Structure I
Amino acid sequence: MELTKEMIQSLRQDYRSAELSEKDADKSPIKQFEKWFTAAIDAQLYEPNVMTLATADKSGKPNARIVLLKGFDENGFSFYTNYLSQKGKEIKKNPQACLVFFWAELERQVRIEGKIEKLSKEASEKYFHSRPVESQIGAIVSPQSQIITNRQLLETKVKELTAQYEGKTIPKPAHWGGYIVKPTSIEFWQGRTSRLHDRIKYDLINGKWQTNRLAP
């Protein structure tokens, strides 16, 4: 099959599975997110906690990548990573972030904007030690985002550390831990027919959430 510009332009779906109205949306965006996140889990979607994390450097140059949501509550949305990675460096210089969830099977998207901060050392250590041993060692071994000469370097180091820490508690490396995105706005998008999608946006103004419908 030959891929053409016209073929790409003709790719489309008409969304008909659900709707989102102001009267049905919860007054709390966190509770509304919980409803949709629970629905994604109940639908047995593949990794429903997958989210795009967008950051920008000090000059405003954007960057984005996929990370995994590891917790959420009224304080914000949490994930874990290497503090010395590219995203870690960008967050340090420009502590603003955007998260995007897209659950295609449910024809839903959630966008979250807010300030980003490190989680406490205690929270990071607790989560680190809940991970599989292989993942703990991987966090130590990988100089994330840095250039390496070959994969063998990583695999050799993994073998060395696996032997070194056999039967022992693996210490959390100082360069690894959690972040929390504290939302200032959250938008819920429900696909609708003819591209007339439902968009309900919550904005945090003077400590209270205000809700508005946006045009699709």
Structure II
Amino acid sequence: MLLAIDSSIGTSVAVVDHDRGIIAERSSDDTRGHAEVVGALIRNVLEAAGVRPAELSAVAAGMGPGPFTGLRIGIAAARAFAFGAGKPVVPVVSHDAIAADWYAAGGTGELLVTSDARRREVYWSRYSGMDAAGLPIRVDGPGLAKPADVEAGEATRFDAVRVPAGQLGMIAENTWAAGRAFAADEPLYLRSPDVSPSAGKRVTA
């Protein structure tokens, strides 16, 4: 059983179990208020699931792609909670959770997932279905492009407005059960932060 946290679009938190599935899930569609809601969502989802931190085996963190400001809040929250609970953090690509949710809802064939990257750009990932372990098959991406430059071709295009933390957590559970490697433990910002550190003033004697 694990806690899953993602803030790559809005903010979503869930408690899941490999055998029981998604036990509890809470989310906010606010794309700018991640820091204000993530703590409350964690508390609410644990209460709804009736789970204490000590009962969890790990914390799944959505690694994006996502804008720098929002994405880093969910990752920081996952790492801080895991540190306090003495649990490991397992990284998951956020678009994979969107794809898994789409296929679970009955989607078939190829899928192109896109999400808002701001600056009139989108993040994208392409999938060809689900494998025997219950994991989405990502064949290309994540990438960053102008909307007009992203061609769906024969795939169904799905413009995501949220990342389902429940599916994020189930991907982590299925990855572990299948003995697969987790995603890289690096945030997928795909571009530089909106704000750069100041070079400061030159000091002369």
Structure III
Amino acid sequence: MKTIISLLQNVPLFQQLTEDDLEGLAPLFTEKKLKKGSILFFEGDDGGEFFLIKSGVVKIYRLDESKEIILALFRDGDFFGEMSLIGSGHTRSATVETLEPCTFYILNHAVFGQYMEKSPKLLLKLLETTMGRLRQANEQIYDLTFLGVRSRIMKTIIRLSEQHGVPTADGLLINVKLTHQQIANMVGTVRESVTKVLQELLDDGLIQTDKKLITLRNVDAIKEEIR
């Protein structure tokens, strides 16, 4: 119970709730564990659940003519599926696959609807959270439309460092293991282009890599190159 309450306190949707409110909400969640490489749900599936990640990493992606486009990576403490809490009858807009063994806390739409009637302020917060995700999606669309491949790759690793960055003695570590192909799937390019740009950043001393982990050694310098 304490674990899920501490996670809920860091979810924007629930941050305005009191501890008593959270203690009332926590029992409504169920727990689910999945192995690495498991599909949580497919694009087009019926959607009626909100997911909070207790542990592990997932990728959110769509398929375009069999080509994988990664929309986001989420890890411990992150959440997704908030649109399913707004109304019934929605279908999933993307597929979710585990990149590590994962444990989820799951909240059903029908159960949450009954709780929300007691706390109308949650609806406003839910809309704010959804709009925030929509702005992020619009920014990604802009990047794909107007930025070159090199800038898209650099902006992606900046965004990943903001979402998953851990300060270290060497710089800001992106604490998610990523293959060059996965990064390519995020920016809409081919693996060879990612390899080339990362090698250039490595040669310039702006990043360092170790076992699929990237550390940004000079975030400001990378940002200045994005255009």
**Message:** To test your reading of the models, identify which of I, II, III gives 20.2, 60 for Rg and Dmax of the Cα atoms in Å when calculated.
**Reply:** I
**Asked** If FRET efficiency 1/(1 + (r/R0)^6) of positions 18 and 90 (r between Cβ atoms, R0 = 30 Å, to 0.05) is computed to be 0.30, which of I, II, III is the source?
**Response** I
**Request:** Figure out for me which of the structures I, II, III the number 4.9 belongs to, where distance in nm of label points 7 Å out along Cα→Cβ at positions 2 and 186 was derived from the coordinates.
**Result:** I
**Fill in**
If distance in nm of label points 7 Å out along Cα→Cβ at positions 50 and 82 is calculated for I, II, III, the one returning 2.2 is structure I
**Asked** Of structures I, II, III, which gives 10.2 when mean count of other Cβ atoms within 10 Å over residues 58-65 is computed from the coordinates?
**Response** I
**Message:** For FRET efficiency 1/(1 + (r/R0)^6) of positions 42 and 162 (r between Cβ atoms, R0 = 35 Å, to 0.05), which structure out of I, II, III has the highest calculated value?
**Reply:** II
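Rule-based calculations on the coordinates, nothing more; no lab input. Here the structure is a predicted model, which means the values were calculated and not measured. Cβ atoms are built from the backbone, for glycine too; each structure is taken alone.
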